[in-house]
Structure P
Amino acid sequence: MNIGRNSLLSNIEKTRLEMIHLAHQYGYSNPSVVLCSQRLDLLLNVYNNTTTKH
């Protein structure tokens, strides 16, 4: 299960960095930034759900 958790954490960090980069490039209200933020929220929800069940 640690491999799945590590992969999820890696995706969270990658998406977070992508969002920061996009926000600096286009501004916080740009649709690309909002979409990336929503993907990050989804990943964080998945992580939260997997860690609270155990």
Structure Q
Amino acid sequence: MMKSINRLTVLRRLALGSLAAALLGLTGCNTMHGFGEDMSHLGNSISNHAEK
């Protein structure tokens, strides 16, 4: 009986950890994408002001 309870607990923790890692990974991708767009806009602004 104790082995099945421990196994279930481990599986739940593993599933929760996997879900948390996936969510953090997806959030990180969106953040890096947004950061890239911000840097692109900044570069375009600098180029536009330099041409004037």
Thinking of P, Q, which structure, once mean count of other Cβ atoms within 10 Å over residues 13-20 is computed, gives back 10.0?
Q
For the read-out helix-only ellipticity at 222 nm (-39500 (n - 2.57) for each DSSP H run of 4 or more, over all residues; to 500), a value of -36000 was computed from one structure; give its label from P, Q.
Q
I have 1.07 for Rg/Rh (Cα atoms, Kirkwood Rh), calculated from one of the structures P, Q. Which structure is it?
P
When mean count of other Cβ atoms within 10 Å over residues 21-28 is calculated for structures P, Q, the one with the largest value is P
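Where a number appears in this text, it was derived from the coordinates with a stated rule and is not lab data. None of the values given here were measured: they were computed from a predicted structure. Cβ atoms are built from the backbone, for glycine too; each structure is taken alone.
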